[in-house]
Structures are given as C-alpha cells and as structure tokens.
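Quick heads-up: structures coming right below.
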Structure I
Amino acid sequence: MKRFFIFASAAIAFMASAQIFSPRGENQDRPQLPPDQKLRFAEKVIETYYVDSVNTDKIVTEAIVAMLKELDPHSSYSDPEETRELTIPLEGNFSGIGIQFNMLNDTLFVIQTTSGGPSEKVGILPGDRILQAGDSILSGVKSPNSRILRILRGPKGSQVGLKVLRKGVAEPLAFNITRDDIPVYSIDASYMADPATGYIRISRFAEGTEKEFVKALAELRKQGMKNLIIDLEDNGGGFLNAATDLASHFLDKGDLIVYTDAPKMGTHNYVVEKNGDMRDGKLVIMANQYSASASEILSGAVQDNDRGLVVGRRTFGKGLVQRPFPMPDGSMIRLTVSRYYTPSGRSIQKPYTAGDGDDYRKDILHRYEAGEFSSADSVHLPDSLRYETLHNKRPVYGGGGIMPDQFVPIDTTSFSPYYRDLVAKGIISRYSITYVDTHRKELKKEYPTEQTFIDGFEVSPDMMQEIVKMGENDSVKYNAEQFDRSAPMMRTIIKGIIGRDLFTTSTYFKIVNPALNPVYRESLQLINDDERYRQLLTHGRDYSNK
C-alpha cells in the first residue's frame with residue numbers, strides 16, 4: 001500500500017490523529033485537508049492504530065465501490081476476475097449458465113440471459129433472483145462476484161440446479177441447467193422475412209459486430225433483399241463504436257450519428273465518414289424495454305435522421321457513457337465520463353437519484369405496473385422532452401429511452417402458470433433436445449432442408465402428452481385449462497427448438513417470430529404498407545401530455 005502514502009509517516013499520522021482529539025473549538029479555523037489526503041490519512045490511521053488486524057486492500061476496494069455508488073447507477077468497480085467476465089462476452093468465450101447478473105443487498109439479480117444460452121433455454125428471466133446454485137447458498141450471503149462466477153461457471157456438459165425467486169410467484173422455482181459454451185456472436189439470426197425484406201437479430205454490440213453484420217447483409221442481398229428489419233429487442237448494448245459503425249451503413253456522408261458531451265472532456269461528434277451502402281429501402285428497428293445503450297444509439301440515429309422507424313416499446317433509457325480505467329492488478333473502474341445525445345439533441349437517460357440504485361433498477365417494474373407495456377395511451381410525456389427529427393420535423397422524445405414510432409403492446413394471452421412451471425423445470429427444453437437426439441436420423445431423412453422442416457413438421461398430440469407426463473414426473477401438476485391456453489405457444493417453441501438443433505439458430509426465429517412475436521409481425525406489416533410507413537416517417541407519433 002506504499003503507493004498511497006508517499007508523503008505519510010507514522011509520526012505525521014500520530015500528530016494528525018492527536019489533533020482530532022484536541023478540545024472542541026481549537027481546530028475550527030484550521031484549513032480542511034484536501035479530499036485525497038483525507039482518504040489517505042483515514043486509511044493510514046486505520047492501518048496503524050486499529051485494535052484488530054485489517055485487510056487494507058478490502059477496505060480500499062469497499063471505499064471505491066461506495067464512492068462510485070454515490071455517483072450514478074452505471075459507474076462501477078470490478079475485481080480482476082469480474083473484469084475478465086465483463087470482457088469475455090464481447091471478446092472471447094467461456095462455459096457457464098449464460099447470464100449477466102448483479103449483486104444487490106446480498107441478492108443475486110439476473111440482468112439479462114445470453115441469447116441462445118443455457119439459462120434462456122430453461123426460462124430464466126431478467127429480474128429473477130437466484131437463491132441457490134447446487135449446494136451453494138447465494139441469497140443473504142455477502143459474496144464477491146468472483147465467488148458467484150466460480151459457482152455458476154463450470155465444464156461444458158456439467159449440470160447445476162438453481163432455486164430462483166420470481167416477482168409475482170410465491171414459491172421459489174427450481175431450474176435444472178446444463179452448462180454450455182456461451183455464444184459470443186453478436187448476430188443470432190439472419191434470414192429473409194419475405195421476398196424483399198431481410199431480418200437481422202443483434203444480441204449485443206461487440207468487437208466483431210460490424211463484421212458479422214456486413215456478412216449478413218451480403219448474404220441477404222444475394223437473396224433479393226431491398227428492405228431490412230433489425231431486431232434489437234433485449235439487446236443491452238455494448239461498444240459504442242459498434243453501434244456507430246452499423247449506423248454508418250444507413251446514412252449519408254456528414255450525417256451526425258450521436259454526440260457525447262462532458263464538462264471535463266468536451267464534446268465529440270460521431271459523424272458518417274462516407275455514404276452508407278444501405279441508404280435505400282425501408283428500414284425498421286425492433287426494440288423493447290430491455291433495449292439499452294448502444295441499441296438506443298443506433299435507434300436514435302435512424303429515427304432522428306428520418307432514415308427509418310422504431311417499432312415496439314419504449315427502450316431502457318441509458319444515456320451515460322462509461323470509460324474503463326484498468327488497474328495494474330487487473331481490476332477496473334468503469335466510470336461515467338460523459339452523456340450521449342441523439343442527433344436531435346435529446347438525452348435518453350432516464351431519471352435517477354445518485355446513491356439510490358434500488359429505485360433505478362425497479363423502473364421497468366414501475367412501467368409495467370403503470371400499464372405502459374399494454375397500452376400506448378398510458379404514456380404521456382411533457383412538452384419539455386419533445387424534440388424534432390432533423391429532416392421531417394416529426395416529434396421524438398428524450399428523458400427516458402427511445403419512444404417507438406409504432407407502439408406494440410406485450411402479448412400475454414398464451415402465458416399460464418402451468419407453462420411457466422414446465423419452463424422453470426426445463427421440461428420443454430429437455431424434451432425437445434431429447435426428441436432430436438432420439439429421432440435425428442429420421443428427421444434429417446424426412447426433412448432434408450430447413451424449409452421442408454418449417455413447412456412440414458408438426459408437434460403431434462402424442463408429443464404434447466409426453467410433455468405432460470414429463471411435467472408430472474417432475475412435480476408439475478397438469479391443468480387442462482392452462483394447458484389448452486398455452487398449447488399453441490408450446491408447440492411453436494418446441495418446433496423452434498427442434499429446428500434450431502437440426503439446422504441453425506435462425507431456424508428458431510423463422511418459426512417463432514411470425515407466430516409469437518407481435519413486434520415482428522407489426523414491423524413486417526409496416527414495411528409492406530407503403531402509406532402507413534410514409535405517414536409515420538413523415539408525421540411520427542405524438543406522446544405529449546394531452
């Protein structure tokens with residue numbers, strides 16, 4: 001710890017500490033120590049005089065964490081192991097259960113599941129709280145992230161049982177998860193949604209995102225793509241440069257993509273350097289309440305430059321930029337250094353109170369309780385948050401996420417507690433994977449191509465009964481009414497999983513999107529309705545207070 005105390009000595013510390021205990025009033029006129037010297041002094045006093053032995057490194061780390069917590073919800077500290085885990089999803093790969101998590105008040109909260117990963121397959125959801133993994137208690141135990149990572153990670157193919165508490169569910173849910181290689185590709189799916197419209201789903205903005213995107217565009221163009229849907233639902237962001245690189249494909253040279261502003265670092269404009277190769281054709285971006293950060297930068301650039309439309313629900317609202325400051329020991333501070341603004345000048349950062357991370361993280365729940373996911377009429381914004389797009393002067397809004405040009409409510413009509421319990425037990429995923437393993441040869445023979453499978457395969461009544469039996473064997477009590485309600489969704493998901501395992505991840509989305517994703521259906525309808533598309537692109541949608 002000598003690096004912290006270049007000028008300090010035990011004698012100086014003793015004299016300074018003696019001054020602390022001088023009679024009241026004697027030191028009122030003395031100058032205050034500068035903050036950095038005060039921190040060094042406090043640490044030296046503790047290290048030198050505290051009655052018990054002290055882990056100085058731990059004290060310093062907790063002080064850093066506490067300081068950052070008082071700044072904003074996104075400034076953070078990570079130890080060396082946590083730092084590796086933060087960078088791996090954007091740069092490398094590993095085997096585990098596939099979640100992003102946060103420890104809050106001794107509780108492990110799931111922030112996001114990795115698309116296509118083991119946790120998503122069994123039905124772990126953002127907001128779930130993991131109480132236990134195997135024999136290890138995770139809730140109520142103050143554990144560093146490094147311990148949590150050691151418990152959740154493991155060799156590919158190994159299993160771990162989780163107990164999970166979910167909002168609105170009285171009893172903990174049990175999940176059986178088989179660890180697997182966590183996908184690090186940015187693009188989950190790329191295919192032709194119709195003869196003229198391509199679809200690309202991006203799960204994160206990573207180092208290789210633009211390279212993957214260019215490859216996907218080339219393949220879609222060969223198939224006749226003229227219009228494009230970019231699916232950013234549940235995309236929590238990533239590298240800012242990846243978002244600006246993608247935006248450049250759709251804009252003209254000189255167009256502003258985004259700008260950052262900070263009192264200590266000045267303003268930096270991200271401008272298109274050359275004409276993009278996708279400036280023609282209709283463009284729709286799918287987004288929802290979990291689309292954040294870099295997703296909002298791309299959505300805002302497309303919206304503000306009147307290049308395309310955003311369809312779905314209001315995005316997360318993260319407009320703060322973090323810069324990593326690595327330390328020699330491998331730990332890292334991710335410090336908010338600036339705010340970013342869309343080309344129209346709006347900040348999409350949602351309100352927060354410094355030091356109150358709890359309320360900030362509950363914002364999505366507050367939106368749900370206010371009915372925002374069900375009706376656009378529940379969203380009314382003050383005129384002070386209203387801006388105009390750069391060319392068509394249609395209304396857009398800041399102060400809390402990107403508001404969609406076309407709102408699409410969440411669809412819960414097929415959901416039931418019976419279906420939830422089947423998913424929580426991993427029944428649907430396990431059955432589908434087992435079915436493929438058992439019938440792979442005959443399936444490949446009967447459905448030699450992806451399209452023959454999509455057109456011809458059906459989940460039979462016998463298969464559904466096997467699902468019921470597996471559920472009963474795993475303590476999921478059959479409920480006829482709930483089964484009937486969720487059966488169409490279950491059949492679609494089972495077919496999608498089987499198709500994914502037989503062919504590619506894109507196969508899953510080709511099957512599931514048209515049947516179960518209303519944002520996808522609305523996006524495709526909008527692209528094929530010239531008048532509606534033009535009307536929204538010209539006039540936008542008014543969310544102002546009435």
Structure II
Amino acid sequence: MLFFVLSLACGQDSQLHTVTTGIDGEGPHLQVDPEFLDFGTLAAGEEAAPQTFTITATGTDAVAIKGVWLREGDYAAFELLTDVPSGPLMAGESIEVDVLFHPWANDAEARVIVESNDPDTPNLPVDLYGDADVPELEVDPDPLDHGDIGVGCDRENRAIITSVGSVPVTIDGIEITGTGFELLSAPTLPLTLSPGEFTEVDIGFAPTVEYEFEGALVVTSDEAMGTREALQLGAGVTDGSYTDDWYIPEGDPPSDIMFSVDASCSMAEDLFALASEFEVFINELDTYTSDWQIIIASSDDGCNTGGILRPGTPNYIQTFKDNILWGGFFADWTEALLTINVNAAEATDSGECNSGFMRPNALLHIIDVSDEPEQSADMGGLEWYDNVDRLYTAKGNAALVKVSAIAGPVPDGCDSAAPGTGYAEAVAATDGVFLSVCDNWATDANLALLAEASVNQNSFELSSPAVESSIVVKVNGSERYDWTFDAARNVVTFTGDYPSGGDKVVISYDGTGACD
C-alpha cells in the first residue's frame with residue numbers, strides 16, 4: 001500500500017456533545033458507537049457518503065485522547081475527515097468522527113484505533129469495510145526478504161503479481177529500485193490481467209558491501225492507486241577476516257610445461273619452427289630454473305609422447321623434436337587442444353600414463369599451438385571455460401594454472417590462420433601469453449616470454465571466497481595496488497612486477513562465505 005497521509009484540512013470541525021446519562025464506572029473510560037462501519041459496494045469513481053462514529057467518555061474522569069489513527073489492512077482506501085485533537089475529553093462528552101471510503105480496493109478492510117488512557121481499552125477499535133468493482137493488483141510476497149547473502153554472492157527470488165480486482169487491470173510499468181537489487185525478468189508490457197490471472201517477475205539481489213539494503217518492486221497500472229510498491233529487503237554479510245601468506249622460495253621454482261599441437265597438414269611449417277627453436281626456449285628457461293619438466297601431449301587420450309623430459313633426460317632436445325612433429329598426427333581432437341590438455345592433466349595420478357608430471361607446488365604451464373579455433377564444443381565436448389575449470393580442478397590450485405597459445409589473432413585471424421577463439425579466452429582467463437601464429441612468432445624474444453611465463457607466479461589463490469573491496473595486498477610489508485581480482489577463480493593477480501625469490505606475499509580480506 002502506498003503511504004497514506006491523514007487528511008487534516010477537510011473542512012470538518014470536531015463536534016463535541018455532552019452526554020447526560022450513561023456514566024460507566026470510576027476513572028477514565030471510552031466507548032465508540034457504532035463499532036463497525038460498512039460502506040457497501042461502489043463502482044470505480046463513485047464516492048460514498050461519509051459515515052460517522054461517536055467517541056464518548058463514559059467514566060467518571062476525563063479521558064486523555066492520544067490520537068485517532070487509521071491502521072491495519074487496506075487503510076489507504078479510507079480517509080479520516082475529522083481532525084480529533086489530542087487532549088482531554090471530559091466525562092460525559094462525546095465527539096463525532098467522519099470516515100470516507102475511496103473505491104480503490106475490493107473487500108477493503110481496515111480499522112480506526114482510538115488511543116487513550118482508558119485502562120481497559122487503551123486502543124479502542126472501529127472496524128471498517130468497503131467493496132469496489134475496480135481493477136486491483138496484489139504483489140506476493142510483500143515484503144520480499146532476500147535474506148542474508150555473502151558479499152559478492154547473488155540470489156534470485158520470484159514475485160507474483162496477481163489481478164485481485166473484479167475487473168481487468170492493465171500493467172504498464174515494472175521496475176526495481178534500491179542498491180543491490182536487479183529486475184532479472186519481467187513480462188512484456190503493457191499487460192492486461194483478467195481477475196485471477198497473474199504474472200511473475202524474477203528479482204536478483206547481489207550485495208557488494210556489508211549492509212542492510214532496502215528497495216522496492218514498483219508496479220504501475222490502471223488500478224486506483226496508480227503505483228504499487230512491494231518492499232524488497234536483503235543484507236550483505238561476511239564470514240570474518242582472513243590473512244593468507246606465501247613465501248616465494250629462492251632458487252629454482254618448479255615448472256611443469258605441457259606442449260600440445262595441432263598436427264593438421266596446414267601446421268607443418270609452424271611445427272618445424274617449434275622443433276628447431278626448442279633449444280632456444282630451453283636456454284631461456286634455464287635462466288630461471290633448472291627444476292622443469294616438459295611433456296608433449298597431442299594425442300586424444302592426453303598421454304605424453306616421448307616421456308617426461310627433464311634437464312637430466314638424455315638427448316631430450318632431439319626427443320622433443322621427434323615427437324612434436326608426429327605426436328598428434330593421428331589425433332581426432334587435434335583441433336580441440338583444450339580437451340587434450342584436460343585429458344593429460346587428469347592422467348597424472350600414480351599408475352597413469354602421465355604419472356609424475358604434475359607436481360603439487362609447480363606452476364602448470366600449457367602451451368597450445370594451432371591455426372584453427374579451439375573446437376572442443378563443436379565436436380561434442382566442453383566449452384573453453386568448462387575445460388579451463390577442469391584444469392583448475394585437476395591441478396587443485398587455480399593460481400598455478402596458466403594457458404598460453406600460439407594461434408590466429410582474434411577477431412580477424414589472417415590469410416594462413418583462422419581466429420584462435422577459445423584459445424585466446426583461455427589465455428586471458430589464466431594470464432598466459434598469446435602469440436600470433438600469423439607472424440614470425442618463434443623469435444628469441446617471444447620464446448623468452450614463454451619461458452618466463454613458465455616460472456613466474458604472478459597469481460595467488462585465496463583460501464576463502466573474498467570480498468574484493470576488502471582485499472589488501474602486501475609484498476615484504478609494503479602495500480601493492482598493481483593487482484586484479486578474479487572472483488570466479490578467487491585469485492589475485494599482479495599486473496606489475498611479480499614477486500620473486502625471497503619475497504613474502506601477504507593478502508588480507510573479508511570472506512564472503514560460500515555462495516548458494
């Protein structure tokens with residue numbers, strides 16, 4: 001119901017009368033007569049004559065009237081025409097109060113409360129009833145309490161708008177107000193609902209700070225009140241404060257590197273380039289760490305070809321060259337490398353074909369090479385983002401997964417390569433390196449970028465879902481601001497200089513708790 005302002009200027013004077021009989025007991029006492037006003041049934045636009053009830057002081061003492069109020073139910077459909085002043089009503093005196101019914105609602109019920117110091121009935125009621133043949137809406141629930149939600153989480157609830165009048169009602173506006181609330185779905189307007197018909201709207205609530213929020217679902221129609229507001233409630237909460245810290249060890253950071261290549265015929269030149277420049281890549285990698293492992297995983301099952309290559313593996317450069325050229329030659333999924341990546345990562349447990357490759361604290365760097373888009377979904381597999389999520393799960397730490405790609409630039413590609421969609425998105429999501437397969441990508445500088453990306457941990461996964469606005473990042477005690485936060489991965493990523501050996505990273509934040 002819209003807020004109703006009591007009329008204080010309707011030209012009705014208080015009418016006091018002295019009652020000569022009927023004094024009713026010791027002390028201040030009141031009675032009302034009648035105790036029920038029935039305005040009958042009105043048509044839309046029809047005005048009923050005011051009806052009157054009388055307040056009488058029936059005790060031996062004056063009664064202190066504190067106020068006369070419209071309360072409960074459909075109180076906005078009624079109007080008090082008489083201004084009843086606060087103050088004493090002397091024993092034996094009475095006052096007449098006029099009430100008007102506006103035909104705004106069907107089966108409207110409300111109550112007038114006479115508040116006084118009567119010890120028996122301090123809130124003396126007069127019940128009101130009126131009916132109207134008018135269009136009318138009801139919103140359920142009202143209020144709609146979305147409940148307590150972790151900051152950064154969201155929740156969806158539904159409200160039902162029903163035609164409860166005796167004639168059709170036409171809705172021409174539906175909107176949501178209030179910070180944190182969003183109208184997710186609503187019917188096409190204008191919409192006419194016959195009596196008993198209803199429509200539904202979906203409302204989202206997503207708090208960004210710890211606070212108690214209020215909003216309104218605002219429905220505009222041709223019902224008498226014109227605009228109806230249904231209260232929206234919700235609170236953003238956190239589940240406490242957290243501090244995570246990491247010490248970046250000095251020396252050789254562990255790095256697990258997976259190469260997967262598209263072995264279709266159009267890739268021959270690029271595969272030869274990768275084979276011939278692999279030694280340059282290793283030389284660059286050795287400037288950062290001697291604790292690296294490399295596999296080639298280009299077959300459908302993800303099993304490596306050539307074994308797990310390490311610095312102590314005999315003749316590992318020639319082994320890489322031999323297997324990078326032929327490892328995926330007979331693969332059906334050779335143009336869906338993210339699926340092959342997942343299969344490889346999920347085959348690293350003891351006894352499986354890639355056992356020993358993926359170490360818990362090592363950065364997993366995947367380097368995919370293709371001149372086609374990533375086609376897993378087109379072949380009946382998963383979308384790129386689902387494959388990346390499976391990589392996170394297999395690794396157990398989203399901050400230690402990085403996908404790089406040598407593929408066609410997005411969105412246009414080039415004469416020799418289609419746009420590398422799917423790969424480009426996976427690279428962006430994991431902060432990898434994207435090189436254009438259309439260019440002379442196998443330069444020393446580009447291979448140095450891939451080597452550096454294989455060892456630098458610029459991302460850190462938090463131990464609990466975090467409220468982004470509360471995050472404070474420090475390196476060696478100094479606060480840093482050159483970072484971004486990926487809520488989906490719950491990962492903080494440095495965009496400037498990343499921490500190096502001997503650095504201590506401390507990240508404090510408020511936790512959102514688990515989102516439902």
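Coordinate-derived values only; no laboratory data. Everything quoted here is computed from the prediction, not taken from an experiment. Cβ atoms are built from the backbone, for glycine too; each structure is taken alone.
Structures I, II were compared on distance in nm of label points 7 Å out along Cα→Cβ at positions 180 and 316, and the highest value belongs to II. If FRET efficiency 1/(1 + (r/R0)^6) of positions 396 and 428 (r between Cβ atoms, R0 = 25 Å, to 0.05) computes to 0.70, which of I, II did it come from? This figure was derived from II.
State the single structure among I, II that was used to calculate FRET efficiency 1/(1 + (r/R0)^6) of positions 172 and 372 (r between Cβ atoms, R0 = 41 Å, to 0.05), giving 0.20. The correct label is II. Name the one structure among I, II that helix-only ellipticity at 222 nm (-39500 (n - 2.57) for each DSSP H run of 4 or more, over all residues; to 500) of -4000 was derived from. Traced to structure II.
Can you spot which of I, II the value 78, 27, 16 was calculated from, given it is semi-axes √(5λ) of the Cα gyration tensor in Å? The structure behind it is II. When FRET efficiency 1/(1 + (r/R0)^6) of positions 308 and 332 (r between Cβ atoms, R0 = 41 Å, to 0.05) is calculated for each of I, II, the greatest value falls to II. If mean count of other Cβ atoms within 10 Å over residues 348-355 is computed to be 13.6, which of I, II is the source? Of the structures listed, the value fits II.
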